[in-house]
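Next come the structures, one after another.
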Structure 1
Amino acid sequence: MAKGTAGKTVAAHPHVERKAGVCGGEPVIRGTRIPVSLIALLEKSGKTVDEIVALYPHLTHAQVYDALAYYYDNREEIDRYLREGSEAEIRKAYENEPWLK
């Protein structure tokens, strides 16, 4: 465990990493390009960990559980990634682009 901001103890997430140039610096499952936000979105849509592993058989249960733990430890951050990546937000960002019309 590591000390976080305000002296709170923060759990380490051995299966989650950030790398410059990978998914815009968003947290991903270590060694993959699968963002934590995707795992959170799948869980929010009702998928179980077993179903997520079946969808992505190269992932382990430990990786998915750790990604979910990271999500719950950093909910505001990951929910922001989910909002920013939503279809509505993307359409809004490009609404005045001539190529979209």
Structure 2
Amino acid sequence: MLAQMELSLLRTDIPALVGGVALLIGISLVLVRAVAGPTAYDRILAMNAIGTKAALLIAMLGFITQRPDFLDIALAYAILNFLGTIAILKFIRHRRLG
């Protein structure tokens, strides 16, 4: 019974760990793009990608800890990330938000 439990943990934990590490590597690569981006639009796109990857990381953390309420938090974070990106782009284009 203990061997089955350990095997089932390996089936879910190792892919989740690999996915989490891949997301963290992706965030670090996009962070380099945010710092080195030649234009403001490159930096905004990079910050939007970081926010999206962070929402995926929150959802994955909820999957690993078996807490489905983290998915609601991830969705709310993704919506705020999208709205913030739109607001920043509108401000850059028109120099006002209203």
Structure 3
Amino acid sequence: MKLQTNPAAGLLQDELEVREIAAAKAARDMSIPRSRLSDIFAGRKGVSADTALRFQRYLGIPAELLVKLQAEFDLSRALDEKGAAIQRQVKPVDEKAVV
């Protein structure tokens, strides 16, 4: 399944909007640069483990969920961008030849 947008970033952005918390305030409250949130929401950066832990503390969203959503998004992008080339370039190991 190809993911068009980062679901972790979308979840965070939606949650801030629902709670009527400005991104600048969230960044200050979580002791991170405002640019980090801007980059995540604009798709220039992903949700790191550090950011996930900060959001877990701040909003109660499990860090594990955010990290899993980010990983699924990254894998989807890699498959879309590099999957065909990897299929051509990488030859599976012949299990019978392994000693």
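Points worth noting:
- Answer label among 1, 2, 3 for the case where helix-only ellipticity at 222 nm (-39500 (n - 2.57) for each DSSP H run of 4 or more, over all residues; to 500), calculated from the coordinates, equals -21000: 3
- Ranking 1, 2, 3 by percent of Cα pairs over 24 Å apart, the structure that comes out highest: 2
Quick note: the coordinates plus some simple rules give every number you see, no bench work behind them. Not measured: the values here are computed from a predicted model.
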